[in-house]
Structure I
Amino acid sequence: MKKHFHSKYLNKQASIDMFIDDFCSSGILMGDEIRNSIKLFELDDQVVNIKSFKIPNVFNKIAYKFLRKSKAQRSFEYAKKLLDFGIGTPHPIAYYEDSSALFFGRSYYVSEQVDCDLTYRELIRDLNYPDHEKILREFTKFTFKLHENNVYFLDHSPGNTLIKKENDTYRFYLVDLNRMQFKSLSFVERIRNFERLTIHESMVKIMSEEYSKLIDKPYEEVFNLMWKSTQEYQQKFYRKRQLKKRLKFWKK
């Protein structure tokens with residue numbers, strides 16, 4: 001099995017190797033394992049997070065073997081880039097790749113566990129969450145920092161930002177990192193990057209107001225594009241979900 005470690009954790013390889021070898025039978029499971037599995041393991045006085053990516057389809061077994069970097073490798077490398085930019089993400093520890101001579105198999109991404117107070121999703125579920133508007137405005141500043149550092153987070157969605165309160169401020173940590181682009185972003189790309197975050201117009205208004213000040217654009221221009229993008233994404237998402245339901249019905 002191929003493996004690569006962050007220099008900070010080179011002396012922990014034996015312990016991490018054991019976690020990977022025993023992944024199926026040990027560790028504390030997080031989530032529902034619909035696509036990938038995430039488990040927590042104790043490493044000395046800290047907790048590490050190991051994400052096991054599902055075995056890819058036949059096409060990607062070949063692509064990841066010879067043409068593309070694996071999701072685990074991208075997650076590791078993107079985490080290092082984000083930290084270099086001063087952008088929050090759980091510290092990367094290692095990645096592992098299991099493959100044969102011809103086909104790519106399973107891969108694992110290992111990082112430090114961040115114990116958060118909430119994710120962005122809680123702000124959608126409870127519009128009266130304490131400090132709701134303050135968190136939204138600070139999150140918008142965090143997203144602006146991503147854009148200013150030429151980070152285009154393609155999975156900028158409610159469950160992929162961990163939020164931790166420290167005194168009177170909030171810190172943000174990106175997770176699920178394997179889909180990113182690093183490039184200069186146009187105004188439209190910046191605003192459309194918010195489209196997957198909420199269905200609530202009130203939240204879009206707050207984020208638009210804050211982002212308009214940061215980018216020095218009229219509020220109406222930012223809000224109109226952000227709300228339009230949000231509605232278009234929701235309509236597309238709903239149509240896709242309905243199609244999946246119909247396909248499942250015909251398969252029965």
Structure II
Amino acid sequence: MMIRAYSGPHIGSTEFFRNRALLQTVHDCIDRLGPTPPRVLIHAASIGAEAYSYVIERANRRPEAAEGCDATDISPDFHKAAGQAVYPVAVCRGMRSEEARYFEPAGKGQVRVAEAIRRRVRLLPPASYVEFETAERYDVVFLLNSLLYVDAAAQRRTLDRVARYNTRLLITTGFHPETIKTDLSENGYRPITTNLEAIHEGWTERRALRPGVTKPGVTCCSPYLPPFSPIADHEFKFGAIFSKDDCSTG
């Protein structure tokens with residue numbers, strides 16, 4: 001179930017376990033990083049579905065490790081909603097039993113993420129990913145579709161900044177395709193091509209949009225994804241997972 005959230009000029013479109021091919025591939029890569037729990041940061045976390053999906057998957061894969069993540073969003077309202085972790089009961093439809101077990105009835109047709117999962121997500125103060133600064137080093141950073149909401153110059157600044165605190169994996173899936181290769185390559189990233197086409201096919205809502213259409217005042221480039229094809233630099237343009245080390249199997 002896609003959840004739409006609105007807060008002033010900010011629009012959040014999010015979903016639990018949104019792209020299963022991406023989710024599984026990201027976690028397979030994380031499993032290869034080693035036994036030490038990774039430091040993970042999720043930008044543009046909206047009202048929390050992506051962060052809780054991440055932690056639930058880690059809990060199912062490595063229940064003994066108590067792995068968590070940090071998360072932030074530019075909107076204080078979204079930040080507050082993520083902390084409350086209350087959602088329509090319909091979000092559980094289509095979940096696997098090992099996922100749905102982490103949701104508890106909250107009354108009035110709602111469910112809440114279980115406390116055991118909520119406490120694994122550390123909500124940082126609201127912040128823009130373009131200007132985010134930290135002394136921490138994160139093995140994994142998620143940007144997902146957020147680069148659609150800034151212009152090409154801001155995309156470059158964002159990736160320059162992220163590369164300073166991201167050490168291993170970057171997950172970003174919506175961006176300015178004509179400049180993404182340069183912006184990533186100059187910061188030492190290369191694409192992981194494992195399940196590349198399956199991940200592309202998993203973005204059903206983006207593939208259903210009209211080509212070239214933006215949302216005025218919201219997106220700076222089109223969210224539309226063209227059909228998968230081996231065009232020049234397709235590993236970057238259709239990419240989702242990028243590595244700064246040798247954990248790729250692609």
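Data for the structure
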{"read-out": "Which entry (I, II) yields the derived value 0.05 for FRET efficiency 1/(1 + (r/R0)^6) of positions 62 and 206 (r between Cβ atoms, R0 = 30 Å, to 0.05)", "value": "I"}
{"read-out": "Structure from which 26, 21, 18 was derived, semi-axes √(5λ) of the Cα gyration tensor in Å, options I, II", "value": "II"}
{"read-out": "Value -8000, calculated as helix-only ellipticity at 222 nm (-39500 (n - 2.57) for each DSSP H run of 4 or more, over all residues; to 500), assigned to which of I, II", "value": "II"}
{"read-out": "Among I, II, which structure scores highest (criterion: distance in nm of label points 7 Å out along Cα→Cβ at positions 166 and 190)", "value": "I"}
{"read-out": "Origin of the derived value 1.7 (distance in nm of label points 7 Å out along Cα→Cβ at positions 150 and 182; candidates I, II)", "value": "II"}
{"read-out": "Structure responsible for 0.95, with FRET efficiency 1/(1 + (r/R0)^6) of positions 22 and 102 (r between Cβ atoms, R0 = 30 Å, to 0.05) calculated and labels I, II on offer", "value": "II"}
{"read-out": "Which of I, II yields 19 [relative contact order in percent (Cα under 8 Å, 6 or more apart), calculated]", "value": "II"}
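Throughout, read-outs are computed from the coordinates displayed, never taken from laboratory work. These numbers come from a predicted model, not from an experiment. Cβ atoms are built from the backbone, for glycine too; each structure is taken alone.
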